[in-house]
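K.L.:
Each structure below appears as structure tokens.
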Structure 1
Amino acid sequence: MGGRDQPLRGEPFCLRSSGNYPELLHAEVTDLTCQGAVTGDLLEPRTLGERTLPAQVDALTEDTTLVTLSIGGNDLGFGEVAGCIRERIAGENADDCVDLLGETIGEQLDQLPPQLDRVHEAIRDRAGDAQVVVTGYLPLVSAGDCPELGDVSEADRRWAVELTGQINETVREAAERHDALFVLPDDADEHTSCAPPQQRWADIQGQQTDAYPLHPTSAGHEAMAAAVRDALGLEPVQP
């Protein structure tokens, strides 16, 4: 998703923004991003009530030249972690998120590598000549002073930072195993929800940046698109 001021495209459930980084990256992109998607949704059809979304890899062909991929966080329930922290910001629960969710998230993180391997293998099966670019997750919080987090405990702040790093490292290692590029802007940890609103690339609340909560801001998508272009040696898309 991009900013809330960006028009939405495609499947209504998925809330695909015209301002997300794939749309900024290439003028002729086939955008299959979808809220809440896990690795299984790339490989198998996704049932939504009486509707079914095709497996995302079904859109790939032997003529596909570039695949960009952001996946893995939802497999761990990372949205639950961020949602728990939002509850602490609002003062709705005093229990530390790391105590409530840490063990479960850790187990799911251990299971993630083979799931990512299956995704990469499926992409190669359908689009063997494509350049695959895997993007990391822009961190929502950073260490140190962070007025946006209010009374969130130091233990939860530290865990959120460490967990994002672990997810990104797991995603990076899988990309390297399958000869894909891993991309994450070098200074992403300077543009979290702890930064001034105009400098945020990801936002927990989204109110000050007109972004969807727990997602990249418009500036974040622009930064990611620029990082991917640099990695591939591409020119910016002309408006």
Structure 2
Amino acid sequence: MCNLYSQTKSQDAMRHVFDDIREGDEELVDLTGNLPSMAGIFPDYSAPIIRHGPIGGWQLAMARWGMPTPQVFLKGKRTDPGVTNIRNTRSPHWRRWLGIEHRCLVPFTSFSEIDNRGYAPRNHPVWFALDADRPLAFFAGIRTEWTSVRKLKEGEVTAELFGFLTCPPNAEVAPVHPKAMPVILTKPEEWRRWLTAPTPEALQLQRPLPDGMLQIVAEGVREDAA
């Protein structure tokens, strides 16, 4: 599963993407501050998402990567580092966060899977993007505010959390990672649909990106700064 991705486009680029999906006088409020290029985003890192605002409108905000872990997997553990990728949307644990108010877009420029082709070194990252220029795209994400102990040294915290949906791999990802790939949205109508459509309609987007739309852009590195 994807536990490493990059987002190297500017805040301005992310804000302008919203111009393609808003309707009427909808506005996007940027809460991220001075956001640096993020060549390697790992689990529990803070990263930007586009979400519904608490009293209407839209926000570009920061959240920590990793949704709350199902309670059954926390027995005997002192921390909950979170779940980064969500596949089984029929699970009651995840169904509570599939409504419009909890859906978000997770901007990215490339993502990494650990190589399973059999000839690369162990833990060899393979980076995928829409093309060599790493255009901006989005994962179909869900988010929530949650109180938990993420790290012992941190103690109990209340934080904005996110994860993104996965699906079967397409032709480019399957040789590297045959189990799954992130749900990737590339068109304004898909972005709008994920953020605003009724849940059954939105979940129709949980499908592989069409074959031929991804390419390998880097290998063997823990960051993709291009």
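K.L.:
Upon calculation of distance in nm of label points 7 Å out along Cα→Cβ at positions 21 and 213 from the atomic coordinates, which of the structures 1, 2 produces 1.4? Present the calculation step by step, with values, prior to reporting the outcome.
P.N.:
Numbers: 1: 2.4; 2: 1.4.
Corresponding structure: 2.
K.L.:
Another one. Here mean count of other Cβ atoms within 10 Å over residues 29-36 has been calculated and equals 17.0, so which of 1, 2 was it run on? List each step's numbers first, then the result.
P.N.:
Values: 1: 17.0; 2: 11.4.
It traces back to 1.
K.L.:
Identify which of structures 1, 2 gives the largest calculated value of distance in nm of label points 7 Å out along Cα→Cβ at positions 13 and 173. Before the final figure, lay out the partial values.
P.N.:
Working: 1: 3.3; 2: 2.0.
Max of distance in nm of label points 7 Å out along Cα→Cβ at positions 13 and 173: 1.
K.L.:
When distance in nm of label points 7 Å out along Cα→Cβ at positions 45 and 93 is compared over structures 1, 2, which one is greatest? Working shown, then result.
P.N.:
Details: 1: 3.5; 2: 2.5.
Greatest value across 1, 2: structure 1.
K.L.:
Tell me which structure, out of 1, 2, gives 0.75 once FRET efficiency 1/(1 + (r/R0)^6) of positions 61 and 181 (r between Cβ atoms, R0 = 25 Å, to 0.05) is calculated. Walk me through the numbers on the way to the answer.
P.N.:
Values: 1: 0.75; 2: 0.50.
Answer for the origin of the read-out: 1.
K.L.:
Here's a follow-up. Which structure, out of 1, 2, was helix-only ellipticity at 222 nm (-39500 (n - 2.57) for each DSSP H run of 4 or more, over all residues; to 500) calculated from, if the result is -2500? Intermediate results must be reported in sequence, preceding the final value.
P.N.:
Details: 1: -12500; 2: -2500.
Derived from the structure labelled 2.
A short reminder: the numbers here are calculations on the coordinates, not readings from a lab. What you see is a predicted model; the values in this text were computed from it and never measured. Cβ atoms are built from the backbone, for glycine too; each structure is taken alone.
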